[in-house]
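Please find the structures below.
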Structure P
Amino acid sequence: MKHGFKVMDSDLHTMEPDDLWVRYLDEPFKSFAPTFTRRTENASNQPLIRIGDLEIGEMSKRPHTAAVGKDLQRRAFTRSPHYEVAHARGYDAASHVQAMDIEGIDVAILYGTRGRQVQMHDDLDPRVADALARAHNTWTYEYCQYAPTRLKFAAQVAFHDPVLAAREARRAVRELGAVAVIGNPNPINGRHVHDPELEPLWEAIEELGVPVGFHPTGQASLRDDIARRYLDHPNGRVIGVAGRNPVELMFAFASMAAGGVLERHPRLRCAFLEGTCGWLPWWLWRLDEAWEKFGPGSDVQISGLPSEYFYRQCYVATDADEKVLRHVVEAIGDDNIVVSTDYPHSDGLFPEAINEFVALEGVSDKTKTKILWDNCARLYALA
């Protein structure tokens, strides 16, 4: 509770231990366990990652641009002594629940940090990507057992092979109790989320009755990522971070709505997370306008306007300090908005995120109650 409000965080993050995949990967995939290199010029939470011959830089590979992340981490650690505690404990479940108590969060839906970074790459063998996802889900299930009424999780799946992804979604939900499936908005091997080949996955998630939470990774070196064009360029972190999450989510929603997925799967719920919400009213108008002009001649037809699918099946997360929230509520109402704090990432607002949200001007207590709890409980079927 915070200031009398019940709080459910739609998108809290784990910071997975380096040896997760060494311990949890099935044979014969243990040789693909990622390795992590922490250079002195990088923030400790932004290592270089290697999977076989594939090397990944989370936000940068060059020392002079890595300094941006290190400075951000330093300022976060200065903001709250709990960061030092959590870091020393390897961001274990006990320190996570302590952070939730400090912030005033009653229930959190956990999304991974390293999970998608290590698996959402075009060059991975689909079977390896699937094995990485399985290992992550098993570890996260065990992590949540520390406080199962407060820690829930969204399951990793790899989009490389939709049949394998559907199989892992069913295992994670039915056997491990996952309350959502993580979807990456980026194309994999040129295949967008509305490609017909992904139908087995959408069928499975709709059947399971859980939502898919679209969430960009912290990885600007994915092959098809809008921030990649700024990777290691001067001030590229500022420009890339400002634009990539909202834009990637905008395109993911467009694919799901205007691409026909939500038409074919009317019981499928989608959440668009960690990309703010201020873009949404304009984007709904823009997509509707584009559909009215170009939709009648398009090869895939939908029966409504793209905006109608948002109101019927979708949710968007606001940042806790998003001052334009009042205008979004005025434009689209308050039934489809949730909140996330992004702990323990350095660009979050911990430990003041919920305080910042409660203090937002022009947003009624009734609306805050819905955004802090009611809408999120409905999204994840945890009412």
Structure Q
Amino acid sequence: MSQTPSRADTAPLAIRRVDPIAVVLPLKKPMFMGGGQRFDHAQTLLVRIEAGNGLVGWGEASAAPTMTGDLLPGMVAAVSDHLGPLLVGRNALERARLGRELAVAIIGNTGAKAACDLALFDLAGRHLGVSIVELLGGAVRDSVLTMCLLGNPDIAQDVADANAYRAQGYDCFKLKVGVKRVEDEIEAAFAVRKAIGPDALLCADANMGMTFAHARRYVTGTVDAGLAFLEQPFRDYDLNATAALARVSPLPLCADESAHSLENIVEWRRAGAIGGANLKTIKLGGTAATLRTAVVADSLGLALVLASKIAESSIGTAGLVHLGYCMPNLDWGINPTSHYLAEDLVRAPLTPVDGNSARPDGPGLGIEIDESAVARFRARL
């Protein structure tokens, strides 16, 4: 016998207020990216959406000036001046309608839109008593391979970190390249491969920090290290150079900074420039938009990885994990970043176990926010 939804489940869930909250969180240690970028702290936007019945949903998105162009003050302004007023008084259960309106309410600002979108999912899930996985249609896999980053100024530390992560059960590693001399980066690939063994997944990410000569030397010099892919060697607009490298590269290239939209991904795939894409909700504007993009990318034969920017708290990680269980293709795993933080914003931080990220229990995101920690790390802009 079918069960008719209760009136509490079907009645509108009116949004009473929307609060953008800027936070700055310390990393356990500095992270070095391609092009000489160094990160000591993470800057993220939290969005707190409160319903008339007292329930609260939370979302999060990293500031990413070199990826989306989003700066933390601008993200706060986007929510307080544009996105939040659009949501107040509306029915939070109409996520599809609200998502479409958020997408066109303001140009760009995909990080702010993603944080609002995730908060809507969390709020609806808490109200209906189901997880975000269920809201997205249910899981398509039983586990999610979790990637860890190796981004140090010297090879010995990369190897030491690889050994430590391997001891914790990790089976998926990403080297940050475009930082050292190309000879040193090739040496690091072989040194890390020796440390993690032949069966672990190993890839490299240049964060747009390579020249063509550097990248060509790297992909040919690391053939025997068994890399799964090289991510974003050149600037996000440099389709011609990426396609030229793809024609001579023995390993697939993966788009990240250049994968700003589904249209970008289709264009780069048709040009023969990429064999995979790194999807981020902050680039694509939210959870639902990222899942739609993943479905199309999968139909194009692209391998996929799902990632956060450095570094979101367990709020963002929970959203990433839920999405990872629902994507049709996740050949290259997920790359959450909350475990790089010295302190988190939830009472029970999410930590991978044996190299996999378990689905959080409970409705919505399935996590409990530590609002005292949110207040402690709140930034004064």
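All of the numbers you see were taken from the coordinates with simple rules; none came from a lab. Keep in mind it's a predicted model, so treat the numbers as computed, not measured. Cβ atoms are built from the backbone, for glycine too; each structure is taken alone.
Which structure, out of P, Q, was P(r) over Cα pairs in 10 Å bins from 0, in percent, for residues 166-309 alone calculated from, if the result is 12, 43, 34, 11, 0? Derived from the structure labelled Q.
So Rg and Dmax of the Cα atoms in Å, computed for just one structure, reads 20.3, 67; which one of P, Q is that? Computing Rg and Dmax of the Cα atoms in Å on every structure in P, Q gives 20.3, 67 only for Q. Supply the structure label, taken from P, Q, corresponding to helix-only ellipticity at 222 nm (-39500 (n - 2.57) for each DSSP H run of 4 or more, over all residues; to 500) with the calculated value -12500. The correct label is P. Looking at distance in nm of label points 7 Å out along Cα→Cβ at positions 118 and 326 over structures P, Q, structure P comes out largest.
Consider the structures P, Q: one of them gives 48 for percent of Cα pairs over 21 Å apart, for residues 86-157 alone as calculated from the coordinates. Say which. Matching structure: Q.
Quick one: Cα Rg over 2.2 N^0.38 Å, for residues 102-141 alone came out at 1.49 when computed from one of P, Q, so which one is it? Matching structure: P.
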